[in-house]
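Only the coordinates and a few stated rules stand behind these numbers; no lab work does. Predicted model, so just to flag it, every value in this text is computed and none were measured. Cβ atoms are built from the backbone, for glycine too; each structure is taken alone.
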Structure 1
Amino acid sequence: MLTELYIENFALIDRLAVTFAPGLNILTGETGAGKSIVIDAINVLLGERAGTDLVRTGAQKAVVQATFDLADCAHLPPALAEIGVEPEDGLLILTREVAREGRNVARINGRVSPVSVIRRTGDLLVDLHGQHEHQSLLREEHHSAFLDALGDDAYQGLRADVAALNSRRSALLRERHGLRRDERERLRMIDLLGFQVKEIAKAQLQPEEDAALQSERVRLANAERLHAAASAVYRLLYEGEDGRSVLDALGESELQLSGLARIDADLEPLASSLEAASVHIADVCRELADYRDRVQFDPERLEEVEERLELIAALKRKYGETIAAVLAYGDEKRAELHQLTHHAERVDELTAEIAQIEAELSARAAALSERRAALAELLSAQLQAELAYLGMPRAVFRVDLGRAPQDSGIAVGGERVAVTDNGIDLVAFHLSPNVGEPPKPLARIASGGELSRVMLALKAVSARGAGVPTLIFDEIDTGIGGRTAETVGEKLAQVARDAQVICVTHLAQLAFYADRHFLLEKVTEEERTMSRMRALARDEQIEELGRLQAGGRVTDAVREHVSGVLDEIQAQKQGTLF
C-alpha cells in the first residue's frame, strides 16, 4: 500500500509530506484548496505526461515521491520482476522530478528508470479513478477493458495470444495489399530497379578499387619524370659521371679502412659499416634498375584509368559515398527487384500464411469469446448485487456481447466477423435503473449519480480480484447525496477491507467512514499562496465534518450530532455490518 507521499514545488504545493493509513483515507477541503493537485501529482508520479507549468513559480523543479510497503502483497514481487523492478526490504520508492528546464527524471528505489517502466509499475500498485473517468462508461469501446480486467491469468494469456495473432495477421495483410497495389507502379519500379542493378553489376566494382586507381593514375601521369629521376640516381650510384660511382668510392674507402683496422682495431666497426653500406646501395641500384625498366609512359592505360575513375565517381554520386555503399545499395535493390518480379509467388506465400494465422486466430478468438461470455454473466450478477447495495435495488445490469459482420474479417462459426487485438466481441454495458424498463446503453439512461455508483461497483468487484493494493477515487460522489451517499460511504469502507482506499470527497456522508481523515487548506505566507495537507485529530475531524454537513457556521449542536454519528459509524465498522 501507499504509506508515504512527498510533494515539493508542485503547482500550489511548496512542500507536503503525508503518511497514509491502511483502510479508508479521506481527503476533504474547500474548493480550490488543492485536493485535485494532490491527485494530479500522483498521476504524474505514475507516469502521466508532466508539463513545466506544474513547477511552482520561482522553483527549478517539482518533485513527487511515494513509498509503497509490499509486505502484505506477496503476489506483486513476481509481477514486478517481469518488468525488471525489485523491492528493497519490502519497499518500493517511486520518484518523479519535473524540471523547468532540461529533462525530467523518473527513479525507482533511487535508480533512474524509463517513464514507461514507472507507468507499468504504477499499474500494479495503484488503480486511480479520476474525476471524469466515469465518463468512459458512456463509451462502449471502453467496456471490454472493464470486463477483461476481471479475468484471471489464463484469461489474460489467451487475450494476449489473440492480440499477437491479430497483429501478425494485420502485418501480413498490409504486405499483401502492398504487393497487389497499382500494377503500373510495380512495372515502373521494376524498370527503375532493373536499370540500377544492371548499372552497378556491369561496373564490376572491387572494394577499395578507387584508391588503387588513383595511385596508378599519379604514376602514369608522371611516368617520364619518374623514369628520368630513377635513371639519374642509378647512374650516380652505379656508373658515376666522371668514371667513379658512389659504389666505387665506398668500395675503395672500405678497403683502406679494413687495412687500417689491422693496425688500429677501433676502425674495424667503421670498416664493417662501409661494407654494409656498399651491399645496401648495391641492392638499391638493382631495384632502381628494375623500377626504371618498369616505368613506361602509356597514354592509353592512363586514359583507361581516368575513364574508370570517372565511372566510379558517377556511381558514387548516385548510389553511395563509397564503393562499399554502392555495392550495398545494389544488393538492397536486387532484393527489392526480386520481390517485385516474383510478387505472385510472394502473394501466394502470404495468402497461405494468412490462412494459417486466421485459422489459429479464429480458434483462439472463439475460445476467448466463450471465456468472456462466462465472465460477462459473472460481472452482470456481481454488479447487480453491488448496485442493490448502493441504493439501486430494482436496477438490472447486463453485459451484452455482440459481433460485427465483416467480409474482410475472420471465419468464426460459419460467418465472417470483424476482429481486433481484443478479439471478436463487442462489449456493451446495459442498465435499467427502474422497474418495467428494458436495459439500455448507459449513455442513454444513466445519470451522473448512477454512473458514479456503477463505477464504484466495478471498482469494488475488481478490488476483490485484481490484487492492486491501493485504490484512489477523486470525487466518486459526483451526482449523489442523501441516503445514496451513505451507502457509497459504506461500500468504500467495505472495499477498504480488501485494499487501501484514498478518496477525495466533498460529502460528509462519505467522510464519516474515514479510518484517517486529511484536510487540505489554502494559506497565504509572505505574499504567496500555497496548499497544506494534514491529518486531523478527532476534534479537528468533527469541525471539518460539521463544515461539510452544515455548509456554514459549525455550532455546538452540529458538533454534538457529528460526534454521535462518528461514534455510531465506528461501532458499525467494528461490528458485523462491514
Structure 2
Amino acid sequence: MTETKTLYAAYTALIETVLDALAADGVLPAGTSYANVTLEPPRDAAHGDLATNAAMVLAKGAGMNPRALAEAVTAKLAAHPAITSADIAGPGFINLRLAPQAWLDELAAIAQLGSDYGRSGMGEGRVVNVEYVSANPTGPMHMGHCRGAVVGDALGSLLEFAGHKVTREYYVNDAGAQVDVLARSVHMRYLEALSKDRGGQSITIPEGLYPGDYLVPVGEALAAEFGDTYAAAPESEWLMLFRTRAVAAMMDMIREDLATLGIRHDLFSSEAELQASGKVDAAEAWLRAHDLVYDGVLEAPKGKAPPEDWEPVQLPLFRSTKFGDDQDRPIKKSNGAWTYFGADLAYHFQKAQSADALVDIWGADHAGTVKRIKAAVAALTSADGAPPKPFEVKLVQMVQLMKGGQPFKMSKRSGNFVTLADVVDMVGKDVVRFTMLTRKPDAQMDFDFDKVVEASKDNPVFYVQYAHARIRSTLRKAAEAGHAPADTALAQLGAEELALVARAAQFPREIEAAARAREPHRIAFYLYDLAADLHSYWNLGNDRPEKRFIVEQDAPLTAARLFLATAIGQVIRNGLGVLGVEAVESM
C-alpha cells in the first residue's frame, strides 16, 4: 500500500513532533506517553477544524497548568504553514483552523489511495479470532441469529481493513441434548418417509421435537439410503448415526442461509469433536497443573432453600473468583459429563493458541455467563506470567419484526419462526445488513418491513445508497456533456465544498476508532452523516444553479466539483464495502 498520509494521521504526527520538541526543551518529561492524546473534529464546527486534548492530558505529568502547556503547544503549532490559527478553549483544549490547501491535499490523497483510502496498518497483522452466529445446528437460520451474524461479519471486515488478520469462526454446538432431540425429530421424518412410500400419510410430530418441514428431506434421504433398517430398531442403534447426518444437513442449510447475507466463516469448530479429541481433558490437566482447577464442593443455591434431595457433591471447580467472578464454577457434572462452561472453557483455550485476541458475538440472553468465561480466558492466557490476551464479548439484542405497525410473523419452512432467508428474499441482502448496523448491538431494534424499503431520509440504507447513486448519475451526465473530473482548478472550491472534504477526511480515523472499539456500527453512522452532507450540498443547487456539480459555463469549476464528487463516492464505496453492502450505480 502506498505511504500517502491522510489528514488526521499527518496532523497527529505533527502534534507528536511538537510534543517531542517540548520534551527536548525540558517542558515535558522525557519519555512522556502520548497514548491518551487525541485529535478530532471539534463538537462545534464554529470552533475550528481540528481539536486536541494534548495539553489537558499531559499537564499533570509536566507539573504545569493545562492552559500554560497549551500556550507552549500552540506557539509551535501556529508556525506550521497549513495552520491558520491555533486557539486555546476552556481549561486547555486546543482548536486548530487549517488553510484550504490542507483539504485540497486530502482530496488528492483520496484520489491516490482509491479503494485503500481509510485502510490502516493499526492492527500490525495481529490475529483476531471473531466467533459469531454459533447457533445450535437444529434448523435454518432465523431472524434471532441475523443481527449477531451481520455484526460479526462486518466486524471481521472492519478489523481486516484496519490491518488485522481475522479468523471468522463458527462454534458448532453439536454435543448437547438438543442434538439428540434433533436426531429423534429426524427419525420421525424418516418413519414418515417410509410410511409415504407405502401410501401412508404424514405423521404428527410429538411435542418436544422439532416440527419444521426443513427436516423432511433429511428423513427422506435416510429412508432412501437405509430402507426400514431403523424403523423398529432401538434408539441406541440409530441415535448417533442420525445425529451425525442431521447435524451435517443442518450445517449445509445454515451455510446456505448465511450465504444469502454474504456471510462466510473460515472455520467451523465442532464441540463434539473437541470433546472426543481429548482436548477438554487436556485443558483440565493444564488448569490443574496451574492450580486453577481443584476438587471442591459446590455451594448450595443462594437466596432460597436447597431442594430436599440436594446433597453436597465434590466436583472439579474452576477458580473463577480469582478473576472477578462471584463464585467458583464446576467444569463437570456429578455424572462426569462436561458442563457447558467446562467445554466452553476448553474451546476458548484452543482458540487462544492461534490468535492474539478473541471476540465473541453472543445473544443478550447469554449475558449471565460473560463474567465467568472472561475470567476463564484471563486465567488460561496469563497463568505463565504473560499478560492475558484481549478478549471481549459483544452482546446483541434480539430484533422485533414489524409490518403495518404490528408484530410480523410468518413461517414457511420453520414451523414456528421467521427465517433469515425469507426476510432476505423479501427486502434484499443490503437492506438487512445495513439495517442491522443502524443501532448499537446492545440496543433494542425494530425491523419494520415498511420502513426498511422506504425511499426517504428516515431509511439509512436508502439514504446512503442514494448518495452514491446520485454521484454516479452526475458523473455519467457530465461525461455525456463532455465534462470529466480533474484536479487542475481545485482552488475554486469554496467553503461548502471543503466542508464535504472535511467530513470525508474523518473516514480513516473512524475506521481506526471503530476497530479499536470493535464496533462496526460506527461506520454505518458515519456513512449516514457523510450522505447527509452530500445531499445537503446537492440541494443547494436546487435554488442556486451556480452551486451545482455541473456548471456548463464554467468547465474548470465543473471539473473540480466532479473531482470532489468522485472522492466522496469513493469514500462511500469504501465504507459500504467494510459493511458488506453494495454501492449501487443507480436507483
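Ranked by distance in nm of label points 7 Å out along Cα→Cβ at positions 206 and 422, structures 1, 2 are led by 1, which has the greatest value.
Quick check on the output: 137, 73, 43 is Cα extents along the principal axes in Å, derived from one of 1, 2. Which one produced it? Derived from the structure labelled 1. Suppose you compute relative contact order in percent (Cα under 8 Å, 6 or more apart) for every structure in 1, 2: which one lands on 21? The value was obtained from structure 1.
Please state which of the structures 1, 2 yields 7.0 when distance in nm of label points 7 Å out along Cα→Cβ at positions 318 and 518 is computed from it. Only structure 1 yields this read-out. Computing helix-only ellipticity at 222 nm (-39500 (n - 2.57) for each DSSP H run of 4 or more, over all residues; to 500) across structures 1, 2 gives -15500 for structure 2.
Distance in nm of label points 7 Å out along Cα→Cβ at positions 110 and 542 was computed and gave 2.3; which structure, 1, 2, did it come from? Working through the options, I get structure 2.
As an exercise: mean count of other Cβ atoms within 10 Å over residues 142-149, calculated from one structure in 1, 2, equals 18.1. Which structure is it? Matching structure: 1.
Largest in distance in nm of label points 7 Å out along Cα→Cβ at positions 326 and 454 among the labelled structures 1, 2 is structure 1.
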